[in-house]
Each structure stands twice: as C-alpha cells, then as structure tokens.
Structure 1
Amino acid sequence: MSTDPRPLAITSLLLGSLGFCTAGLTGLIGFVLGIVAVLRKAPGGGPVRGHGLAVAGLVVSALSLLAGPVLVAVVAAVAIPSLAAAKQTAHNARSMMALRQVAAATRAYLVQHDQGLPPVEDWVVVLDGYAGGIRALVTSPDGVRTYAMNRALDGRRLEDVAAPALTVLFFEAEPGSPLAGGPELLPATPGFVQGYAVVFVDGHADNVPRERIARLVW
C-alpha cells in the first residue's frame, strides 16, 4: 500500500474547504482523511513528502467543522425573521383581498337597496348572495368568524353617513364575537403588524394602528 499521503491530503484540503459551504459536513470527512494522511510514515519510519499538505488539509477541515455551526446559526438568524416577515406579508395581502371583496359585495348590495346598508344581524348571509364565498372570507380556517359589522350603522343609508372615509363598516373582531358591535369587539392584539383590519363605509380597506382606532367614527 502506498505511503504517499498527498492524494489523501489534497482530498482532505478540498473537502475541508467545501466544508465552509456545507456547514461542516464535508469537513468531517476531510478531517478524518487529514488524520490518516498526517499519520502516514515512510518505510523507514521518517516523514514523507506531502506531510505539510496533509497538516494543511487537517487544519482547514477542523476549521470548517468549527465554523459550520456558526454559519448555520448566522443563516438561521437572517432567514427565519425574513421567512416570518414574508409569511405575515402574504397573510396580510390575502386578508386585504378578502376585505376588498366584502366591500365590493356591499357596493353591489347598496345599488340594489337604494343605498341602504346591509342589516347588521345577518350581514354575512346577505352579502354572501352578492359575492359567493363571503362566509369563507370572514372566517378563520377552523370556521370561526373573525369580522363584525358596526352596529351603529343598522338601518342607515349611505347618504346619512357624514364621514364615510372615517366611518367603520366592517372590522376585525375577536373570534366568535357577535355579528355586530363596536370597538369593544376588537381583539386585544391586532391581527396584523400594521394594525387592525377595517373596511370603511366609502369602500376602502386598511390596517389601522391601535392608536388611531379611537379617532375613527363608530
């Protein structure tokens, strides 16, 4: 069997270098090969050519093993918050799209009811007839409704609302809340980083920060 450590030393060095890109996985193999290469002796017991290269492969592989967990931790520290933010953004976009569909169904209802707003006690059922899927849009995945209508608008006509751009029509509510009510139905914590999801009488939907809730018209 050849005592030349250079092939093993070169392989160890290559695998050790790759270990910085593989979180130390190839570095482990390189470390083992580096040890074997370093321990090889010439037939007379003296050092062999390539011993320094073997030591280099061993050192680089060892460093990649030490650096691997650090690299994983750094990548995780960067990636996990980014993934969470992306998930939150996607959730917010879906919710805003759902609320805009609710607003569109309300506009269709207004046209057919002489600009009268839907009844507060069964608005979900009523609007479902104007945009199929309203029930699903305003409920959580487990079927619990998570939006309510502003009770103060019961029986109101659009022309009677003085500030439609500031007047709450539908809003994010504590899961399982009554169909209609006021700010007392808001969950303790907004469902979105930007604030509570609200549809206004003029038809636009927005996320309202907690500190602005009291300034809205209820």
Structure 2
Amino acid sequence: MLPRQLILAFDTSAAHCAVALFADGKCLEERAEPMNKGQAERLFPMCEEVLENASIKWQNLDALAVCVGPGNFTGVRVAVSAARGLALSLKKPAIGISKLEAMGLGSKGKSTVVMDARRHRVYMQNFQDGNATDTPVLVELDNVNTSITAIMTADDTNWELFPNRYTPQITLSCAVATLAINKIGNHNPSPAPLYLQEPNADLPREQPVVIL
C-alpha cells in the first residue's frame, strides 16, 4: 500500500543538484550532488533514481516542490521550468518555496538568514522560531549589522564577517518539501523565480553581423 501523501522536492539554485522524496511528512530519500554546471541534464535522472529506489511512479506523487531562489539565475530557472513542466504533464500541483525561508526553517529564537548576493550585497530575511517575520530584502553589505544572529551556509563568502552565525538546521531540499506540505490543497500560484535583483549577465563582445 502506497503512503498517503508523496512529495518530490528539488533544488538547483546554487552549485548543486538536490532532490528529496517525502512520504507523510518524513523523508524517504534525499540526494545531493555538487556541480557548477549540468543541473539541467542531471535533474530528471536524479529524480527518477530517487523515485525508482522507493518504488514510486511519477503519477503516484501528490505534489512537486521547488526552490525558487534567490540564487543562481540559470539554476533557478532550470528547477522552476522543470517543476512547471512536470505539473502540467502530471496534472499535479507544483509549489514554489523561497530559499531564504527554507534556510530559516527549524531555527530557534530571533535570527536572520543571510545569503551572498555578490557585488558586495546580501539577501536578508528575519525569522522568529523558524517563521519569517518580514519579506526578503537586498542590502548593501556595508549597511548590515554583522553582530546579528545569522543563518548562513558554511561556504558563503561572507561567513567570517558574522561571528554569531550557524548553518541551517535542515538540508535545503528537505526544508523545501517540509514547507510545501502545509501548502498542499491551497491555491498556490505556479512557481516563479524569486529575483530580488536584475540578472547580471555580460553582453557579447562581438558586434552583431550587419545584414545588407
């Protein structure tokens, strides 16, 4: 007999590809592989491996959960596009979860999720006992009070600037799945990338060919 509620969550918002399968609120299997590129090619095979290992078929899923960023521009789009496509083909709900809320899940007391946004800026969001108390913002690093209790990933480039810091209590893909559970059955909009700044892309150096 299959579990009552099955959720497949995935994330490619940074230099990794991560997938978690949840049944009735508990993690059946979780996988994460570091990679700087190739998430688009690896995501579906990893999902299939996790499902096959648990003897679960795509159609058995009750919902899909995806990390919508902020994060790597291309990586976020890969996961969001995959979730929207799967939701359409499987006729299952896809639920988007903020990376900052996922990082804050399980935290105790008053704390702030801090995430490198490059160009001497950081994303920030405040939490009380794991619940967000405001919306995420993009802040110049010079304007940040570094004495706050910060939740950060250990590989964050600004890790050493915050003496009162610790890592997230729950892995990202599991946190995404956990947060999505409470949203099943609600009216959830289609997942969309959470961008707090404009994409930073270099324009091609070559001049376009003039067509006469």
Structure 3
Amino acid sequence: MTRPDPHPTDIDFALFATGAAFSCEALRALRQLGCRPRRIVVPTYSPAAKPIDEIDLLAGEEAGEFAALVGDCAIDHAPAADQERFAASFAARRIDFILVACWPYRIGEPLIRAARKAALNLHPSLLPAYRGPDPLGAQIAAEDPDFGVTLHLLEQRFDRGDIVAQARIDAGGPVDRATLERRCAVRGAELFVDAVARFDAGWSPRHQDA
C-alpha cells in the first residue's frame, strides 16, 4: 500500500465501528497503513458500555479479533438516543475527521458537525447503487458483478451524502462475500487516507445521481 503525504500517522480521526467483518477489515487496513484512530467509537447496546470484548453484537472469534485490532486505542460508546449530549462531549475532543465503517443507527447532525473537518462513511458499493444496511448481500443476490466501495460525506439521509471518492473492486474469481468485504475495506481505507491528504488542497465532492 502506498502512503500519500501527509504521513498517515498524522491523521487525526475517530473510527465509528461495530466490530462486524467490514469494521474489522477497515481497522486492520488502516493500521497496516500506519494510521491509528485517536478514538474508536462503538454503539451502545443494552446493557450499555460493556468492555470492548463483550459487546453484544460480537461473538466468538470476531469479538477477539476486533478487541486485538483496537489494541490501546481509546474507546467511546455512542448512544442511539441522547446523541446531542454525546456530540457535545465528542466535539470537545477536537477531532478533525470522523470515519464510519459499519454503523447500526442514524448519526445525527450535531455529531456530524462535531468533526472539525469532515465526517465520512465507507460504503461497500458504488453509490447510488445498493444503498442500505447490507449492500454486498443485495448485490450478490442480484448477480451484479460491478462491485466497489464509496467514501462519502455523512448526512441525515442514509447513504446519500456527496461522494468524495469511489473505486471498483475485482471479485477475483468466484464471488465470495468475505473476500469482497476485505477488498472493499482495504481499498476504502486507502481512499480515506488519500482523501485526507488532499483535504487542505480542496475537495470537489459530487452529488449522487439519485
């Protein structure tokens, strides 16, 4: 993987992640790029604020893998309700970028604005195609071979923010979901690092077609 200027370790960002496969692969790819999140934000489920390796969403090997990838990163638990209070505490941390890689509920405008520079989402499809919570599953079911990943700005409507960058992904033979998730996450991490390197020079995000 290439390392565009500025050096990836200079990126000041928080990663919002659930620990699902796409989150794990994105975090792994970011770390391989030398890019360590200042904080990792995970959802609160009932009961809230469990230790990172006991989050309800995770189970078995996946939980251990995510915990190992988190390592010594600081953890925040973001609620679905009362986001404004969390957004205020998050904004006080003065973090430049938010990067979302798999998230279970809507992120409100106060939290989006809490990023000093930009709040972004990684979505494993070529938006506007295959919006929604399981884009790879929907695309595989449709037998559509045009796979890809999109880095887009967060907004109130799911998966409709302006597109910062996109890349097509080669399935690499027979379609395998785990392989596609990995490739989308790795390429998405590269898109994020490259976009951040270009931020001060100015972005030209484009509106989605539909």
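Derivation of every value follows stated rules applied to the coordinates shown; laboratory data play no part. Since we're looking at a predicted model, the values are computed, not measured. Cβ atoms are built from the backbone, for glycine too; each structure is taken alone.
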Mean count of other Cβ atoms within 10 Å over residues 73-80 - structure with the largest value, from 1, 2, 3:
2
If helix-only ellipticity at 222 nm (-39500 (n - 2.57) for each DSSP H run of 4 or more, over all residues; to 500) is computed and equals -16000, the structure in 1, 2, 3
1
Value 14.1, 42, calculated as Rg and Dmax of the Cα atoms in Å, for residues 65-136 alone, assigned to which of 1, 2, 3
2
Out of 1, 2, 3, which has the highest value for Cα Rg over 2.2 N^0.38 Å, for residues 113-168 alone?
1
Ranked by Rg/Rh (Cα atoms, Kirkwood Rh), the structure on top of 1, 2, 3 with the greatest value is 1
